[in-house]
Structure P
Amino acid sequence: MTSRPLTAAKITAALRALPGWGFKRDALVKEFKFGSFREALSFMVRVGFEAEALDHHPEWTNVYNRVAIRLNTHSAGGKVTALDVALAGKIEAISWV
């Protein structure tokens, strides 16, 4: 996948297929709330495998049952690329909340 930044129109179009995701400070962002810390941690492990397969890793934080994810591509100047959209789609496929 290319690491060229997406236009604002392409980001807006991609967000239509990514429920709950937003665009803030040059990144795709979403917070997930799970039933427990164990659920949040298992989600992060599953996402980790997908991220590693794409060789594209999220910026994220976890506090108890919440996982906040921020996606952008460092090699594209910290902008959103097709790789970020692809990873967000894989994350959505994994999420059960």
Structure Q
Amino acid sequence: MIRHIVFFSAAPGVDVETVRKGLMMLAEIPHSKHFEVGRNLQTDVISPDAPDLVVYAEFEDEAALAAFKAHPTYPACTAHVRPMREMRIAADYHTDD
């Protein structure tokens, strides 16, 4: 299984909930086993500049992740959200599940 985690920060003056709703477009893509977008609680005092949102998804394998990114909703979501975000950091890793 592959876990896909992406951190986002809203651009100055942009409502975080608006960005979250934009990212939820990705939930319509059928290739993930699990998909969610959550608002960061920002309780870690060591990281005061923490991201606003976290996208978490699980995929059966690299082919499923590639199919997710190839789905037409993915570039549409990217085009919609990119102007509203300041920061984006993504990570993918294999698990033994």
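Figure out for me which of the structures P, Q the number -7500 belongs to, where helix-only ellipticity at 222 nm (-39500 (n - 2.57) for each DSSP H run of 4 or more, over all residues; to 500) was derived from the coordinates. Structure of origin is Q.
Comparing FRET efficiency 1/(1 + (r/R0)^6) of positions 7 and 55 (r between Cβ atoms, R0 = 25 Å, to 0.05) across P, Q, which structure shows the greatest value? Largest calculated value belongs to Q.
Determine which structure produced the value 0.98 for Rg/Rh (Cα atoms, Kirkwood Rh), calculated from the coordinates; the candidates are P, Q. Intermediate results must be reported in sequence, preceding the final value.
Details: P: 0.95; Q: 0.98.
This figure was derived from Q.
Matching task: 13.0 is the computed value of mean count of other Cβ atoms within 10 Å over residues 15-22. Pick the structure from P, Q. Derived from the structure labelled P.
Out of P, Q, which one gives 1.6 for distance in nm of label points 7 Å out along Cα→Cβ at positions 47 and 63 as computed from the coordinates? Among P, Q, the structure yielding 1.6 for distance in nm of label points 7 Å out along Cα→Cβ at positions 47 and 63 is P. Assuming 50 is relative contact order in percent (Cα under 8 Å, 6 or more apart) as calculated from a single structure, say which of P, Q it is. Considering all the candidates, the number was obtained from Q.
Here, each number is a calculation from the coordinates, and none is a lab measurement. A quick note: this is a predicted structure, and the numbers were derived from the prediction, not measured. Cβ atoms are built from the backbone, for glycine too; each structure is taken alone.
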